[in-house]
Structure P
Amino acid sequence: MAQDAPPPQAADAVLMKSDAMPEGSQPVQELDFNMLKRPITAEDLFLGMRHMGFQASSMAEAIRIRSWKDPESSEKTTIFLGYTSNLISSGLRGTLRWLAQHRHISAIVTTAGGVEEDFIKCLGSGTTYMSSFSAPGADLRKRGLNRIGNLVVPNDNYCAFEDWVIPILDKMLEEQEAGKGTDQEINWTPSKVIHRLGKEINDERSVYYWAWKNDIPVFCPALTDGSLGDMLYFHTFKASPLQLKIDIVEDIRRINTIAVRAKRAGMIILGGGVVKHHIANACLMRNGAESAVYINTAQEFDGSDAGARPDEAVSWGKIKADADSIHDRIAIFSWAIIGGGQ
């Protein structure tokens, strides 16, 4: 072997010939702001991200999925929006409220915290503050401050929530008892409770005020898993021997029926856990959603539903095999909404 040439196996490995790319393959494209010759718009940015690669392309695809309309009837996708409570605690609440206000969603699934934190922010002392991920828990506890990531919520907020919600629960119990045995009998469900609270808050800053006003159902299968559950617990003592009854079975029929009757179903899931699976399982009733956008930071390697990629849901029949789907791991939701326009 000549000493002035690399080993043949090394040259073969490094300089291996490529097959021709399939016809129609999309080259990676750069977004050149100099080409625009004018101020950059949000639409310019999102269109330019389509072929950048990595998560930029994922976000552009999420925008396309969210904006789908039937080409013949212009009917939009029936969108199930799911989000965890921390997003209501954060500044993203305003984006979620905008969606409900302008009827861009068909149904919401959230957790108990995702319900109560919205109402708390409408009450007099309901401010949430910036803090630090490393703020010492023992010190915060002494000061009556509850940490949510790098946010803190004064415990006084929950005291104000109790003062507001308990009289409403009293009234709901009164209506429940008065309607027994009549054609006005009330069967409270989590979605009906949230609907009522959205009416009672009467505040345009609230997501659930707009959900009530626009008749968008809000499902919360884990309604007792938070401060609202604490209030229901306390109310059992105040109302004893009577108790407010909240039926989850009627709600599961309601959300599943919405999925079954949808011409086209889409899922937008922010976070994981119960909100993610509750929507996915509703879409199983129609043999899968036609589109899905997952935005979270979970990993699939522990077998959790939170980290499962859309393809896992395909195996269960919760997303159609030919569906459009995106799983992204960055905070892009507000951008996706802006990019989707009206």
Structure Q
Amino acid sequence: MITIKDIAKEAGVSTATVSMVLNKKEGISIKTREKVFKIAQKLHYVPSASAQALKTKRSHTLGIIIGQLSNSYSTDIIAAAEEVARQFGYDIFICNAELSVDNTIQCLRALSRRDVDGILISVSMNPEQHYVDELHRLMDNGTQIVSLTRSLEGCGIPIVAFKDDDQVCQSITRLIALGHKKIAMLTAPKDSWMNYYRPSVFSRVTQEYGVYNEDYIIHSEIDMYKAKENTIDLLTRHPEITAIYGINDMMALGILQAADELGIKVPSELSIIGSDGIPYVNFTKPNLTTIMTPRYEIGKRGTKKIIDMIEGRDKDYEEFVVIPCTCLEGGSVTHPKLDK
């Protein structure tokens, strides 16, 4: 079995130095830390979890609660979190909340029973009071928490996320700049947290440019098939629409399918823009134009922040780190036809 003596010998440092690095003690240079961690990984060193917990009063484990595991947004967040956690010697437990407040609370309690040092929350939902109370109870008991969405803004919890305002503004101003005036939005159900910012930003921006139409805002389940059904209904009632913004790419893919079924050419007769930048957008015809959410960067920065909080290097518990969005150009957006 590999011991810290083996690591010390290969690294050319003392066993005390290796112990300090592995136990996250201060006073060791970054260069030495990285060297020791790399050798430990190379030698497949596995510390005794129980002994380490006794020494540090930490479990060196994190929990991450995902809104919907089947979503590629979530898998990118998990991959990024695991990459950073591994670098710092932490293991991760993954919980799938399936976009439910009750499930999220159950996940929080399950992770608490496992004595995780910190919990990352990547669930977009309304911050109901009993949910926020549960988060504060865990924080009062010493568990660090970081939110990877804006849904907990104003709840006294640090956030690393993108701003929905940025996503919507980029999408709508891009369409308006191309000359579109009849712009629709396919958004989430009315009781969804995703409606907290996006429809109001859409309304504000379209009103500023004088192109607002209340009938063009459609609420739909966050599902490609429901989005397709609702788009067919919308375009049948309002054939004058020249562009549609889908609040995520799965909905935008449903819009694209609806256009195909109705015989509407994209983008010459209808422009479509989505949000998220999931891999599927590169396999449609035409490729979908989308506003990319920096999910991998969010996962990395959020995990680094929570580890810094656990280890006492970061004490800003109400910080909001904003990661900007970027536009991924596809072939689904162009100038509107003059006769529409």
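Have a look at P, Q and say which one yields 46, 21, 16 for semi-axes √(5λ) of the Cα gyration tensor in Å, as calculated. Label of the originating structure: Q.
Can you spot which of P, Q the value 27.1 was calculated from, given it is mean count of other Cβ atoms within 10 Å over residues 248-255?
Q
When Cα extents along the principal axes in Å, for residues 184-231 alone is computed for each of P, Q, the one that comes out at 32, 21, 12 is Q. When distance in nm of label points 7 Å out along Cα→Cβ at positions 24 and 320 is computed across structures P, Q, the figure 2.7 traces back to Q. Structures P, Q were shown, and Kirkwood radius over Cα pairs in Å, for residues 32-167 alone at 16.0 was computed from Q. Rg/Rh (Cα atoms, Kirkwood Rh), for residues 208-311 alone was computed and gave 1.04; which structure, P, Q, did it come from? The read-out was computed on structure P.
Computed from the coordinates by the stated procedures, all read-outs in this text should not be read as laboratory data. Every value quoted in this text rests on a predicted model; they were computed, and no experiment measured them. Cβ atoms are built from the backbone, for glycine too; each structure is taken alone.
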